[in-house]
Every structure is written in C-alpha cells, then in structure tokens.
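Take a look at the structures below.
No lab work stands behind these numbers, since they all come straight from the coordinates. Just so we're clear, the structure is a prediction, and the values are computed from it rather than from any experiment. Cβ atoms are built from the backbone, for glycine too; each structure is taken alone.
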Structure 1
Amino acid sequence: MTTHRIRALALCIFHHDGKILVNEARDPITEKPFFRPIGGGIEFGETSAQAIVREVHEELGLPITDVRLLGTLESIFTYNGTPGHEIVQVYDAKFVDASVYEVSHLNAQESDGAAFVAKWLPWTGFTDEAPLVPDGLHELLKKVSILD
C-alpha cells in the first residue's frame, strides 16, 4: 500500500513585461500540458525562502535577490494517475543578472538531472487546456497585483 503524504513546496514567480518564467510539463496519462513556475520541494531544516534560493540555483544556476513571500496555496491534484497534495509557498524574486529577462528561454535541470527549458510566457498564454499550476496561483497573482 502506498502511503500518501502532503508535500511542502516553494515556487518563485519571475515576471517581466507581462511574461512569467515557467516550466512546461505534460501529464503522462492524460497528455494534458501544464505550466509551473520554477521551484521545488522544501528540504527538512530549510525555510521555504532558502528552498527557493537553492532550487533556482540548482535548476538555473543563477543567483536571485529581493525574495519575498506572496502567499500560500494548497493544491490537491492528480498527476500520472496518482493523487497529490501540496502546501505551496509562492514567492516573488528578481534575477541578479538583468540580461536573463531579455532571453526567450533558459536551459535548466531538475535535481534528478533531467533537462528542461524554462520559457518566458505571456499571462494570456495559460488556458483551461494548458493551465498555470497550482490551482489558485492565477488568483493569488491578481490579488497581490503581479498579474493584471
């Protein structure tokens, strides 16, 4: 029997000129695409803010500054046929190197070594068929005036 657990997660909203930096993924069973901001699991003994700095460095190899908590979301979902439950700390931050905002994408790497491409996508690019996740993120970004 599989033991289900709640996962603590930290995500960071990098935004510039009406675009947000996201990783595009696809559910292997439904084939439905979705977009998630950069970030990952919070490790035992680290704060969620420390997790953001670590995750961005691990995934993109870039330093960040001005890290601030925007809010917390609770996400209950199904991925690859398995139920998931996450408590998500959502942060805003800036890249130290401003030239990052001028490229269309960044080559990135998951902690398991899997490569991915982080892309700058416009807010209008997210739909019900290709949503920004976790649920409630769009509304949170509107509430804190990051998203118009």
Structure 2
Amino acid sequence: MPHGRFSGTLTSPKVDLFVDLGNPFLNLTLDGFLKIGTVAAGKVAAEEVYHVAKRGSVSSHNFENSLKKMCKEGAYWGTIAGVYVGMEYGVERIRGTRDWKNAMIGGALAGAVISATSSNSRDKIVMDAITGGAVATAAEFINYLT
C-alpha cells in the first residue's frame, strides 16, 4: 500500500525593529510592548475583517471603531507585555542568573502590579500574581521544549 510523508520545516517570518533607548531594561520593555501590541492589533484586525465579510459591507463609522479597538487592544496587551518583560529582566539582573524562575517571579510581579493598578481587592491581586507566574512559567517551559 503506497504512503506519503510530509517533510519540511515551518518558520515564522522575522521582523525586527531596533530602537536604542540607551538602557537594556528600556529596550527590552519597548520591544515587548511593540511585538505583543502588534499581535493584539492584528488579532482585532482579523476579527473585524471577519465581521465585515459576514455583514457584507463596511461604513466609515465601523472602520473608525475598528481602528480604535485595534489601538486599545494593542496598547493594553503591549503594556502588559512590557511590564512582564521589564520585570523578568529586572529579576534576572537582581538574581544574576537566567532560568525559568525569572519568568515565574517576573510573571507574578507583573500580574500583581497590573492587578493593583485596577484597584482590585487584595485577594484578586494575589490570584492575578499566581496566574501571571503560572502562565509565564508555562510559556518558559514550552520555549525550552522547542
């Protein structure tokens, strides 16, 4: 019985924008903001294209709302990424080592800081810190696997 096999590699496109702010902490934070903010804006753009295709038409009002939503989501997720990357880098500098624990601590600190800015209760801040640490640690372990 004949059979076939797929062989090859799949690589993602690489786009780098280098902005030197004179400080590695600021450079990494801005890089995280721009990369994740762009992904979030792209996600919203894809959702809006789907809605336009479903409706069959686009108006200037809908287009304006779509742009506002893209900017808002991009800024929100970019800020979260920037805070996380900055925290992880700070922890790495303080500890003097580079391992998964930096991701866990950085994620927990970022989760707590972002939650505290929303004036959440103490329990919610602790839960968000735990979630941030868990998600960052899981992402770091996944990166080790690839």
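Summary table below
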{"read-out": "At a computed -4000 (helix-only ellipticity at 222 nm (-39500 (n - 2.57) for each DSSP H run of 4 or more, over all residues; to 500)), which of 1, 2", "value": "1"}
{"read-out": "Top of 1, 2 by FRET efficiency 1/(1 + (r/R0)^6) of positions 21 and 125 (r between Cβ atoms, R0 = 30 Å, to 0.05), largest first", "value": "1"}
{"read-out": "Label whose coordinates, when relative contact order in percent (Cα under 8 Å, 6 or more apart) is calculated, return 21 (choices 1, 2)", "value": "2"}
{"read-out": "Structure from which -0.84 was derived, log10 I(q)/I(0) by the Debye sum over Cα atoms at q = 0.14 Å⁻¹, options 1, 2", "value": "2"}
{"read-out": "For mean count of other Cβ atoms within 10 Å over residues 29-36 computed as 19.2, the structure of 1, 2 it came from", "value": "2"}
